[in-house]
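What follows is a group of structures, each given as structure tokens.
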Structure I
Amino acid sequence: MARQAAEAASKRGLPATVQDMNEYAPRNLAREQVLLLIVSTHGEGDPPVAAEELHQFLGSPRAPKLPDLRYAVLALGDSSYLHFCQTGRDFDERLATLGARRLLDRVECDVDYQARAATWIADALDKISTELTPVASPTTASPAAVIHAPENLAYTREHPWSAPVLASIQLNGRGSTKETYHMELDLASSGLTYEPGDALAVLATNEDPLVEEVLRAARLSDTELVALSGEELPLAAALASRRELSVLTRDVIERYALLAPQHAALRELATDAQRLQPYLYGRDVADLLSEFPVDNLTAQVLIETLRPLPSRAYSIASSLLAHPDEVHLTVGAVRYEAHGRRKHGVCSSYLADRIAVGETARVFVEHNEYFKLPADPATDIIMLGAGTGIAPFRGFVEERVELGATGRNWLLFGNPHFTTDFLYQTEWLQHLKRGGLARLDVAFSRDQAAKVYVQDRLLENSREVFSWLEGGAKLYVCGDKVRLGSAVQDALTEVVRREADLPQDEAIAYVRNLRKQRRYLEDVY
């Protein structure tokens, strides 16, 4: 969005400098005159890693007074979280406290952010053009690394590519508790490009049985027409392709509670953060409508109460150099029993069950400017992946092999069982044999009495890990945010404390500095 704002400014004769917050010197704010600040929020109110230093600086006594600064904030977030757009609010309020003046009120964007963000850009540039020109060139600050714009912008959520499915192969062996698919999609003639580390966004649809359950619980006809984004369509079609049904979120509960004054328990739940999260877990829209029925619920009100159905992003598991005109995914099918019903992940089951080879899936590329291979092919890399978190590292190694990179590649991979869950086993062993991998360490957690995870392998090899880091290696983590992300960070801190013989606070600072240098990178979900 920062790059798009800069392009729009340039078309109006207002050249803009795009600055990544991670690279921006905070004290330079005292010299700025016009600032467009774009920032997301991570988790429950935390700033993105790239925004941490600027966020801390502005909240500290060292922050300068900013009487000459005019600014506007675009806050990106997800209203299912309690602290929606909190980082954007922090920046907006702190800049005002320091004496800066708003060009316009802060705009907060939910998961469907494109239209509101485009309006914010236009409004901000209108203000600059009419009130502040001539001025110094506006600075557009964002925690995303937007200096290098992706070349292809043709396919988006609003205009996806219909990619034919070339292959769908189950990777797990018989008897596995997991169901993981390797999928290959055709990009020929699309012009779509990607780099290892990017993600492929898939626009799925809800399965018919879930749509029918929602209609039945709402006591509404599937053919009743609803207005949505300037068009009329039958309720069933709107529920199937345009609304989130399989996941229940805080914002939906809050809106629905307003429709159900007779349900005191629901109103209490909506305002109790501690009770709400356990309630949401494993429940979907049909559960909510069945448990708290509302008289005279209309189709239009239902559509307006539910969230838009977002795309689902999957880490790309291939290199274009190794597979021209193709993109590969590693998809774990999500299936579970909850609250008396069998449930499915909306996109994983869509890809696993409802899109056959030869059919098409609607997709577009989401470029990840951070989770990238080193620019210097001689740099060593350490990759830690669990389960489907192996996906980007398949692309990393393929790319490095095709480029003839001289840097060493070390993979640490974890899953429950060696015999059934060693994803891409043959490929990894071939890479190890031919030099594509310098090291391969695996952790199959359920193959012995004591569970072993990739973070345990990291600790077991602490001397080698620290030696690689001291030699300039970059470390990458991909997998579950809660179970893997924090565990690896703790293990890495212990590696540094142990091998460098540092106090705990200095080891924490070492790891934090790795993040600052973009040498410790995560793709966690």
Structure II
Amino acid sequence: MTKIEMVKDATVDIGYEFYQTIIDFDHPVQIFREAFQNSLDENATEVYCRVFIEKTLGQEDLYIDIWDNGSGLRKEHAEYFFGLAKSTKIDKNKTPLAGKIGYKGHGTKIFFRSERVEICSKMTNGQVWGTILDDAVRQIRNTGGFKHSDVLTEQDLTISLPQDFKSGFYLRIKNPTYFKTQHTRYMLNHIYLRDYSKWFTVFGNIRHVFVTDYYSKQIFKDRVYLDSNLYLDFIIFVEGYETKRRYDVLLSRRNPSPIDKNLLHTDGERYGLWACKGGVPIEKVDDWILGGTGVGTYTYLHAFIDCDAFELTGTRGSIRNTELEILQKIKDKINQILSDRKIQNDLAERQEWQLQERTLRSIDEDEQELKRRFKDSQGKRYIHLPNGHTLPEPAKHKSGYSESETLILLIQLTTIYPNLFPFKILDYNTTKGIDFIVQKSGNAFYIELKGTMQSKINHSFRHIYKFVCYDIELKDGDILSDIEDLKVGLKINRDDRFQSLDDMFKNKKFTSYQLQPLSSIIQSMEIVVLKKVLEEVIGAQID
């Protein structure tokens, strides 16, 4: 006889599951997305937001307040705000109610990553109630769960709705952990929140686009049925460089912007093919385009696929929970539309515009670069050789002298004085490995070129014969190391004799720089400092 065992109900660590949900949101300002969506789901026609800092007795507290004139939250439904996977926006069959996006029962948990959450609700019957949740994460850490206060009256709360609101909901978040440092607090800038709200919250809903005009050239807009129960709205705009920046004020641009660079975004981050749920952009899906070139490359497109059949992840950051069969049907339809000859012609025309824009930008940038370089040249220093030649000194940047201009100077010197150095340059290549191959006494050696010689070398000392640089920032006795962490000591000799194949310069007194190995597996190396050679050996004047 087969033995039958009773199967126990599965168990869940509630506190741990809450914690994972609380920390699962991937962008700090999603606080606003969730709050705004809840307001609109409750039929609010007015939504207000305020961010402020309150200083008391040397302490600084950050507050985010969001309130609306929606239906409010009934007292007996408080568990839907504080509970997990509970929602007033699904029916008895666990199906989302039409037009509602915040049905997962996860969204409000983003508020809980804070020192305090306070809510106040006003019902149409005039009843006002509220409650307070103190530091949910700390409570979970200490007890494995969390509790909010008992129901409070309006007099017990620090927040209240406007008197003229017949109903509504007020949310106050105190010291959200997301915004503890300046790495994220800059996002609370008005212009940044305005931009985010218009793109990624219910206030950026693209469904209004189907009944209104838009900034750009529209090449497709239609409701497309895949079967009797599955349809999507698809809209495609093509846009030029200046058009995008006319309405997208935080889009990075060629010229310096007066706006904090932390607030800006790139074309690739914002433009392309977007999957939307309820009209709200969720995720870029450029890689759906067959034969395409990947995410972030379709910056001339502003295209949206809005489909209620998309199933979102718990934090509403992706459509990955959608059935694969449905996704494949949608992808096939999108590519069928994109392959239409008229669409192809419109896209080809836009790509031609883009090519022309790039050409015009290149001409403009060349002109600006010419002006900049001409201005820089006015303050440039020059090297005056005894034979009457004048050469420009390599440009000096924050990181040191220009290596490429040091190369040009070296070539000019070896052209004017072919026998200046006791070696001949056979090959030069900066794309890989050490820069020069030179010949001395019939043997080949490596020489590494630097604009300014510094203490950390990005090659191994094992195969380097000499270094050539324009100037040096090191002093006698300094230790230099290579990529193997092999070390050498710098020895400066201010009374050395210059080795040259040209009798005019041979044995002239000059300052030499020698790298003496601290390990027996490498040899000593010389640093040829061109500035010292110019001044002390050739007799040049630099001004």
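A short reminder: the numbers here are calculations on the coordinates, not readings from a lab. Computed from a prediction, not measured in an experiment: that's the story for all the values here. Cβ atoms are built from the backbone, for glycine too; each structure is taken alone.
Here are the numbers:
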{"item": "Read-out relative contact order in percent (Cα under 8 Å, 6 or more apart), computed value 8, structure in I, II", "result": "II"}
{"item": "Ranking I, II by mean count of other Cβ atoms within 10 Å over residues 183-190, the structure that comes out highest", "result": "I"}
{"item": "Among I, II, structure where Rg/Rh (Cα atoms, Kirkwood Rh) as derived comes to 1.14", "result": "II"}
{"item": "Which of I, II yields -7000 [helix-only ellipticity at 222 nm (-39500 (n - 2.57) for each DSSP H run of 4 or more, over all residues; to 500), calculated]", "result": "II"}
{"item": "Per FRET efficiency 1/(1 + (r/R0)^6) of positions 199 and 455 (r between Cβ atoms, R0 = 35 Å, to 0.05), the highest-valued of structures I, II", "result": "I"}
